[in-house]
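Chemist: Read through the structures below before going on.
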Structure 1
Amino acid sequence: MNKLAKLKFLPNNFEIIEAGDHVICAISGKKIPLEKLNYWNVEDQEAYYSYIEASVKKEK
């Protein structure tokens, strides 16, 4: 499968709204496989590729 998933980000988890195998990083635009997704922002409902992108977002 190579389909973009639609997720609802929760404080310690995420809910799959639309099935897929990846999401896109809000900062870098990199594809993130769901099994590797560890960083997101609940308030902004954004996914981040790594702690680096997540910290860039916090600085803004």
Structure 2
Amino acid sequence: MKDMLAHLEKLRTDAAECALIRDLAGEPAKRDLFARLAEQLLTLAAEVERAIAERKAAGES
């Protein structure tokens, strides 16, 4: 479970960094790219959160 939590934190951190780059980018193409990356990383984080919740509900640690 600790490894899943570590991956979740990494995904959230990476998403925040992409959002920051998006906000600082001067080129529209770069803003769009990093906005999509941030969104995809947040989607992955949500999937990991769901998997963690399922494991907890099943009584795994």
Structure 3
Amino acid sequence: MAYKYTNSKGVTYILHGKDRVTSTGKKTTLYFFSKEEKDGALNAVPDGYQVSETANGLPVLKKK
């Protein structure tokens, strides 16, 4: 079951994660929200992060 977040405007977003390699060779994970469920949907918010909302109503992950 993918993690879903409903913003203050009533729009539901699904959390996704995508692994990538930086130009220096480090492996990192890019987290993003989407209105549709795609490959890479996550079941929970990663440890050390919390969901916040921008002034426009877009959800973002912030470090605690």
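Chemist: Can you tell which of 1, 2, 3 yields -4000 when helix-only ellipticity at 222 nm (-39500 (n - 2.57) for each DSSP H run of 4 or more, over all residues; to 500) is derived from it?
Modeler: Numbers: 1: -4000; 2: -31000; 3: 0.
Structure of origin is 1.
Chemist: 1, 2, 3: which one has relative contact order in percent (Cα under 8 Å, 6 or more apart), as calculated, at 40?
Modeler: 2
Chemist: Looking at structures 1, 2, 3, which one was semi-axes √(5λ) of the Cα gyration tensor in Å calculated from, given that it came out as 18, 13, 9?
Modeler: It traces back to 1.
Every number here is computed from the coordinates shown, using simple stated rules; none is lab data. Remember, it's a predicted structure, so these values are computed and weren't measured experimentally.
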